[in-house]
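A short reminder: the numbers here are calculations on the coordinates, not readings from a lab. Quick caveat, the model's predicted, so the values are computed rather than measured. Cβ atoms are built from the backbone, for glycine too; each structure is taken alone.
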Structure 1
Amino acid sequence: MTALQELEKHLQAGHVYRRADLGHWSKAVDRHLKSLQKKGALKKLSGGLYYAPKKTAFGDMPADESQLVEAFLRDHHFLITSPNAYNALGLGTTQLYNETVVYNHKRHGRFKLGGRVFDFRIRPRFPDKVTEDFLLVDLVNNVDRLAEDSEQLLSRVSAKARKMDTDTLFHAAREYGTMKTRKFFHNVLQLTNDPDALSA
């Protein structure tokens with residue numbers, strides 16, 4: 001078995017790899033990467049990121065979003081979402097955004113990975129998964145970025161917030177909201193808590 005074949009046998013279809021990972025199985029990794037790309041066994045996604053495509057009857061499947069982000073960050077603690085998720089809140093939002101947001105602790109900025117653009121935003125805290133409470137808080141955090149009329153949208157957010165569990169929503173606002181967002185929910189929910197507690 002050649003050194004190139006030895007490297008190729010470690011590749012799993014559908015997996016994303018960093019160049020450093022592949023270097024464990026090759027002493028001439030750059031030359032072997034070029035050969036594997038030429039034969040279609042690997043695709044370059046961005047600097048230092050490669051994908052072993054999974055073949056289907058309709059062509060190669062794109063790299064899994066979570067795997068792609070995890071390999072890029074070298075961290076599994078992140079949250080992938082999109083402004084399109086706000087449309088599920090029943091607030092009358094209908095805009096569609098060609099944007100994928102990644103909340104994380106390491107990288108900030110817009111990066112193109114595998115032909116897709118990701119907006120990485122560093123945040124001190126974010127949940128393990130997207131919930132209705134988090135989405136509502138996140139919408140208020142980002143209301144100025146949206147194409148909707150901010151005043152009308154916040155009015156609909158207020159009406160929805162009053163129908164939700166106050167304790168759960170207050171916790172989400174305190175954990176994931178900006179100071180402006182925390183004060184917004186404090187006023188909407190007419191909490192008796194000391195407003196200073198929002199920054200706790």
Structure 2
Amino acid sequence: MEGQVEGYSIRKWCEFFEEAYENETGQFADGEPVRKFAVGVVICNPYAGKYEEKLDKLLARSGELGEVFGARFLRSANGQPIVSYGKSCIVGVNGEYEHGNACLTTAFADPIRQIIGGGKAWIPSTGKVGVPGTSIDIPLAHKQALYVRSHYDTFTISVHDAPRPNEILILFAGASRGRLKARLGGLEADQIKGSDGLV
């Protein structure tokens with residue numbers, strides 16, 4: 001079935017998109033509006049309610065989950081450039097924060113990088129334990145160089161019915177540009193060089 005990934009019990013997928021033309025004080029965009037987008041999946045937590053030393057049930061197929069995520073993330077971008085990115089998780093109250101982190105490893109993220117056309121920089125991440133409707137700020141940073149200050153941003157997401165106590169909500173977000181009216185200086189996006197993404 002489309003959207004299912006072997007090794008995971010998936011209850012639902014979610015997609016988010018917003019487009020902002022003004023900043024918080026009503027200043028019009030300096031150029032294109034900022035578009036933010038995200039995709040999320042709600043999975044059953046196989047370790048809810050118990051401690052396990054190894055988390056292989058979440059780790060073993062995470063690359064395949066990342067491939068499906070990447071395709072859906074491209075769709076959530078609605079054809080917009082993906083300039084910055086970030087990832088987050090919310091673990092239901094019968095689980096551990098570590099269970100969510102197990103879903104956000106490099107094995108999960110690398111297929112997404114490949115599908116969106118690359119990304120050299122470390123992907124910022126947040127997570128927490130929460131109840132259905134808990135919101136989380138997904139951190140965003142430039143995908144080619146973490147230190148591009150104008151692209152530090154967040155996308156706040158909540159899902160009204162997730163995560164339930166025995167679930168994990170996994171999220172990956174992006175943006176089409178940096179903040180509107182960013183004016184704090186620092187490294188500019190067009191100054192990025194080198195191969196490690198950290199300049």
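Quick look at the values:
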read-out: Test item: distance in nm of label points 7 Å out along Cα→Cβ at positions 110 and 126 calculated as 2.8, pick one of 1, 2; value: 2
read-out: Top of 1, 2 by distance in nm of label points 7 Å out along Cα→Cβ at positions 46 and 94, largest first; value: 1
read-out: Read-out relative contact order in percent (Cα under 8 Å, 6 or more apart), computed value 14, structure in 1, 2; value: 1
read-out: Value 16.9, 51, calculated as Rg and Dmax of the Cα atoms in Å, assigned to which of 1, 2; value: 2
read-out: When distance in nm of label points 7 Å out along Cα→Cβ at positions 6 and 150 is computed for each of 1, 2, the largest belongs to; value: 1
read-out: Structure responsible for 4.6, with distance in nm of label points 7 Å out along Cα→Cβ at positions 22 and 182 calculated and labels 1, 2 on offer; value: 1
read-out: Distance in nm of label points 7 Å out along Cα→Cβ at positions 14 and 38 from the coordinates reads 0.8; which among 1, 2; value: 2
read-out: Which entry (1, 2) yields the derived value -4500 for helix-only ellipticity at 222 nm (-39500 (n - 2.57) for each DSSP H run of 4 or more, over all residues; to 500); value: 2
